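Please find the structures below.
Derivation of every value follows stated rules applied to the coordinates shown; laboratory data play no part. Here the structure is a predicted model, which is why all the values come from computation and not from measurement. Cβ atoms are built from the backbone, for glycine too; each structure is taken alone.
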Structure P
Amino acid sequence: MAKAVKMADIAKVMGVSTVTVSKALSDQKGVSEELRARIKKKAQEMGYRTAASLSQERAKKNASYTIGVIVADRFLDKYESFYWTLYQDVATAAVQRGCFTMLEVLQSEDENRMIMPKLLQEKKTEGLVIIGRLKKDYLEQLMEYASIPVFFLDFYDRDGKCDAVVSNSFHGMYIMTNHLFDMGHRDIGFVGNVLATDSITDRYFGYVKSLYEHGVDVNRAWVLNDRDPDTGRSDEGFEIRLPERMPTAFVCNNDAAAAMLVQTLQRAGYRVPQDISVVGYDNYQPPGLCDVGITTYEADMKEMARRAVKNMIRKISGDHYKQGVYIVNGRLICKDSVARRG
């Protein structure tokens, strides 16, 4: 760490006394305007910090903020516990920095009727983290309504202007599809409503990139929905519909979809991985949904949460931080759902 610059250091460089430097920097009498200007300029060049500025910086670092968190209820259904875990990581990261969180689950009815979150209406928080993409019109109105800093987690806006932290969905699914090719598969399907969320869209195109690099075209019959297109939910009587001619493997946009697919395949008489291999994304497998360990790409949720909270605090306090979309890498985790082909 660089040594703090003292008045004596400035005095030595300028060839004057420490008293003169002190008077110049505190705008006291006894120093000519010309010398005062020269001393202030040199102090700035040398990185001198006044006691007041250091005190303000320490106060900012020690400040305690309340950070609001919003998650749409459709992301917290019984198969989407990933977002609940991500919220817990955000809450933990906030506490570690001396801050606190308040969670509001946004109901579908409020989202449709354009009712703004109570956290904003009642001005209970100093910053707002939104986990998971909200409906386009609602999000636009919320951004206009909000008078506090806003941060996106696990999604980003179309032009990348808003601050966000996301997992490296495109590259992660590219890795997972390549893994299936490395295991001898060429007939590979995709499970996920392609335009439902930013992460699913990015993961789909990571899958497509891998196919094209291996000289394989996309078979639209093998791109399956994992949720109701109208409600966005997968827990209200929805079931994945299998194609008539099956591929030998599927990449799924998350582990919940992968577990649902395993259930569906087993009910149809297929064995996983002996007949059909399955990979997922997140490394968060909903408990009790299937008895096969899903090979997956682990999203680093703790780092995503830590980065979001760190930058949110800087945003609230007015400190400098790197604005824009921050991408967090993950890693391939091999479990039991993939078998070598041929």
Structure Q
Amino acid sequence: MFQKRTHIAPELRGVHWLNSGPLSIHNLRGNVIVLFFWDHTDIRSLHMLEYIRELYDRYNDAGLVVVGVHSPAFDFAGKVESLERVVRERGLLFPVVMDNDRTIFENYRNSETPALIIIDQEGSIRSQYHGRGKQQQIERDVQVILHDSGWVDALPLPMDAVRPEDIPGVLLTKETPKIFFGYLKGSLGNKEGFNPESVYSYEDPGFYVPGRFYLNGIWRSDRHKITLEQPASDGGYIIIKYEGMEVYALIGQEDHTPRRLEVTQDDVCLTADNKGEDVSIDYDRRSYIEVDSPRLLHLVKNDTSGEYILKITSRTPGFEMYSLTCIPSVVPDLLNKN
């Protein structure tokens, strides 16, 4: 939403720039600027990135400057080569600044990624958005501020939603909030609780609350992740009871040695009908993922939202869990037509 022109945009002080040399808000005066705060390990950021890329393509010639501010939640995501690969694979042509210590993120008073800031030609913040959706409102704001800056030619109609959940007025099913596994933000359900920076033995309690995760085996708890140190006789595993339609998880291996993890839902192997893009099925119809260096994996894609129990099992130590995101589905019969 629009703000009064009283808040001058802070400068951009990042550790490294991609697709351009260092830019400054001061030197960009006279242009309309979109700052897009994102993290390539966050699926919602990647979804929003599709719109930002199109926004750049549509309005770059009209004087819009798009700057991606990459503010990673985890240290490994701040490697230059990792971000360069993502920028290349996703065809991003606009400048991207690496904000590894999240200084720019905090200076702009963001609370989550993705986030978007629109700065007018005078260097003042005019709009600020957090989270998903609102793409059409963002584009309308860009058009209004471009006209304010002196652009007189016709502009296109706002782009259509890429995904059903981004259609204006749509209602979504209930979803489990993003789950973090480190002790700083994690919601561990085992009665033993976290033992920060140490190793502890956990036993599956057999009952689960949505939005919490449960451990079985010997695990190490760190600030931003948990690591399986030793499996129990029936494997080391994590159980999450969640509400939603799809599941993405950030999983890795500290030693980057490939490992196979079994993935089940409601104690049943996933199938071609409900597995995510990164899940494979072997000759015995067991569903699994191959994990090495930390990366975002698409685990589940159900036909509809519901309440499910996800289980990820390893027979060998070393695998790490960072975060898990659930995606809801649309309630088509309750779509707001106004």
Given that distance in nm of label points 7 Å out along Cα→Cβ at positions 89 and 153, derived from a single structure, equals 0.9, which label among P, Q identifies that structure? P
Work out which structure the value 1.8 belongs to, where distance in nm of label points 7 Å out along Cα→Cβ at positions 281 and 297 was derived from one of P, Q. Q
Taking mean count of other Cβ atoms within 10 Å over residues 33-40 for each of P, Q, which is largest? Q
A value of -4000 was computed for helix-only ellipticity at 222 nm (-39500 (n - 2.57) for each DSSP H run of 4 or more, over all residues; to 500); which of P, Q is the source structure? Q
Highest-scoring structure on mean count of other Cβ atoms within 10 Å over residues 25-32 (candidates P, Q) is Q
Top of P, Q by distance in nm of label points 7 Å out along Cα→Cβ at positions 161 and 305, largest first: P
Given 39, 23, 17 for semi-axes √(5λ) of the Cα gyration tensor in Å, calculated: source structure among P, Q: Q
